[in-house]
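Laboratory data are not the source of any read-out in this text; all were calculated from the coordinates shown. Remember, predicted model here, so these are calculated numbers, not experimental data. Cβ atoms are built from the backbone, for glycine too; each structure is taken alone.
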Structure 1
Amino acid sequence: MFLFKSKKLVVDCFTRFPVIAAEYPIKRSSKFTPEWWKALDTHYEIPTSIGFGKKTRTMKHCPGFVDLYRHSWTVPLWTDVTIHTKEDGNYAYFNPNNIDFINTHDPEQTNNALSDFIHLKFNSAWALREKTGVKFLYYGADWSFLHTYPSIKILQGIIDFKTQTNINVNILFPKSDGKYEFFAGKPLSMLTPLTDKQVSFKTHVVNDAEFEQISRTNPLFKNKF
């Protein structure tokens, strides 16, 4: 009987900003577990009818949560940004690095299905490539927003990095007057590989021309839905 070690899949992560590559790279989600979860004890006591405390496990033992962070990768936000929303659906944003990275889609693209929200797209500073076309579940780092902005919704999807490269983040904000402050380095979105093979992420810094070339969508993607 011969055992062959499966080849590790490599996701190459390209950015044109050296500081983002150095300070805010895509990392294993185990590096980004929420502070409230880190502070949990492993057990707590429940009083019983005879007065003795019964030890019960906390969420530190939740396999769904632990495996989520063990088998995923987190994309941290790459700049500070403050967003002001208005009840009429308008918005404005400011970031100290003057990076123009937030826009929205025309409502006709969804036949106004999102008209009850303010739909903003964070255009990522990253372009990702992977040769085999393995799929990834892409979704928001919701556990990290639990105590800050639970009312926002980060939309999820399944993507691959053979037919496309972007990891833009689509967020629905309440259509109301509000102020939202996001900080560089904090978890924004997560990627879970839909494979049992080992996956690694490698960071590369490229120039503007190289980034534009890498970012071009591959025509292999076909919608047969």
Structure 2
Amino acid sequence: MHDPIEIAKNIYWIGVNDYETDLFEAQWPLPEGVSYNSYLIAGDKTVLIDTVKKTHLSQYVEKIRKFTGDGGTIDYLVINHMEPDHSGAIPIMKQLFPEMNIVGNKKTIDLVKEFFRLVSEAAGEMPSPARFRDPALREEARRFFELKLAWPFRSEAANRFGKYSFDGSEYAIHVIDYGALGCGPSRFDRIFLSLQSEFASRDDLRAAEEALRSRLDAVVRRYRELVD
């Protein structure tokens, strides 16, 4: 394991190297492995920028403890991506540092908020972080957020970020034209926007809804097994 690397004053790379994963996003070979980049800012407040894939959590936490010690805390975790290689350690980090505040951009926060809102509505209560210590529940949650990696309905527009479209110094808020698809707004609208979705037909929309529904249902089923 490499020690934290100071890349600027009080800013450290604390990521980990993965020499075991064969394919990046299940498509591209990784003959020399891959790095999961995370950074720590040490100052009046201690700030993490992203986390790492959960399979490399022990190395990651060991590096963090070099700054916090056994009794210290992380004040803020800034989330830039929800893909598992950037966010896989978030549930455990929240357990280790319960006072840690999580900060994210609009499209990231919308996806997380909608996930927990829909799960809590179906389950009848808001799942506590402790429930995600269960490996099977964590796995189902991971499968949901993996949609960020290979969402088949993602817009190909290069200037599209979540529901925002940027063009030079201008930006516009993107909306899905449900009227053109011959239907009303989807209950998954905020998730679709977070995933940068674009639908060519009503059939595409229904297929996307089913993809979300099936993964959310799997999370709720496992959660009910834990509480029943």
- Of the structures 1, 2, report the one carrying the highest value of distance in nm of label points 7 Å out along Cα→Cβ at positions 155 and 179. 1
- Item | Which of 1, 2 yields 1.00 [FRET efficiency 1/(1 + (r/R0)^6) of positions 19 and 59 (r between Cβ atoms, R0 = 25 Å, to 0.05), calculated] | 2
- For helix-only ellipticity at 222 nm (-39500 (n - 2.57) for each DSSP H run of 4 or more, over all residues; to 500) computed as -11500, the structure of 1, 2 it came from: 2
- Item | For relative contact order in percent (Cα under 8 Å, 6 or more apart) computed as 32, the structure of 1, 2 it came from | 1
- Item | Origin of the value 0.99, where Rg/Rh (Cα atoms, Kirkwood Rh) was derived from one of 1, 2 | 2
- Message: Once Rg/Rh (Cα atoms, Kirkwood Rh), for residues 67-194 alone is calculated for all of 1, 2, which comes out largest?
- Response: 2
- Here distance in nm of label points 7 Å out along Cα→Cβ at positions 43 and 91 has been calculated and equals 3.3, so which of 1, 2 was it run on? 2
